[in-house]
Structure formats: C-alpha cells, structure tokens
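Several structures are given next for inspection.
Values quoted throughout were computed directly from the atomic coordinates according to the rules given, and no laboratory measurement underlies them. What you see is a predicted model, and the numbers here were worked out from it, not measured in a lab.
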Structure I
C-alpha cells in the first residue's frame, strides 16, 4: 500500500476512526521520540565511560569543541 493509498483510506474513515488514528499516531510518535532520547542517553553514557566527552566552562573552548 502506498502512502497515497493510505491517505485516501484514512479520508474515507468516520470522524471517530480518524480521531482514533490521530491518538494512535501521537502515541507512536511519543514512543519513537522517547526511544531516540534513551538511545542518545545510552550513547552519551558510553562516550563518558570511554573518556570521549569534553566539558568546559570556558566559552572559547566550548566554541572550539562545537566546531570540531
């Protein structure tokens, strides 16, 4: 089923069914974003344990780190 077919199928649903799809999509998007945040957290933890993270309160050093 193509994206266009899916959109057309959704258009033919009742109002209540469309609302249910909207709620489901919101939930799925939240779950995906939560998983992405968790994965980034785990990656950061691994980088910290490997000594790959650099911290500084010096603005010039921070700018240099961002540019790398």
Structure II
C-alpha cells in the first residue's frame, strides 16, 4: 500500500511540476487517480512539506513549494 501511495504522490508532484498550481478536481481528472489516491498523495506530499494548499471558497488549489 505504501508504494502505491508513493507512486500516486509522484504522479501528483510531476503533474504540478509540469502544469503549475491546479485544483484537486483538475489533478484528479488529468492524472486518472481516484479520489482516495489523490487524498493520500496530498497527505504524503504535505507531510514531506512539498505542497502549498490554498482554499478559496470551495476550490482547493495545490502548488509545489
């Protein structure tokens, strides 16, 4: 399970590196990861202090630090 979470975190990191700040919804649809995978990946990257998370209204935007 940990390797799957790490793989998902890698996909999210690569997506943000290539595309810049993006909504969680957009990242989910464009990476093909499921909601649970995305949330676990966000947790992984946040724990490693690699993400900035901004909430504006109901839109959660992720960007790399």
Structure III
C-alpha cells in the first residue's frame, strides 16, 4: 500500500495539475477528467490545487480493484 511517507517524496504536499500529470504519467485531458470526479481538488480561480494524499488514495483504491 502506498503512503504519503513513502510515495512521491519529491513533490510538495499540495501539487498543481501539471505536477499531478507528471506523477501519474497522464495527459491534460485525463488529468481534468480525474479532477471532475475521482480526485478531489481545491479550485482557486482557474487553477486546481490537489493534496498529494488524494492522489495516493486514488492510486491505492484502483490498485485494490485490479
């Protein structure tokens, strides 16, 4: 199981959409699709701020389903 302590150490606790795209190796369209439903984010103006913990929870959830 992935945890905040052992996963994505090189990223801050709150990441941008571009950082999330790099973390998950996904494109812009997939990133915004995930932000619309699967990964919660905080919207500030036109930018999204994503707690790294939510990305880790998403990965854990989908690794259990596989």
Suppose you compute P(r) over Cα pairs in 5 Å bins from 0, in percent for every structure in I, II, III: which one lands on 3, 13, 10, 13, 12, 8, 8, 7, 8, 9, 6, 1? I
Candidates I, II, III; helix-only ellipticity at 222 nm (-39500 (n - 2.57) for each DSSP H run of 4 or more, over all residues; to 500) computed = -14500; producing structure is III
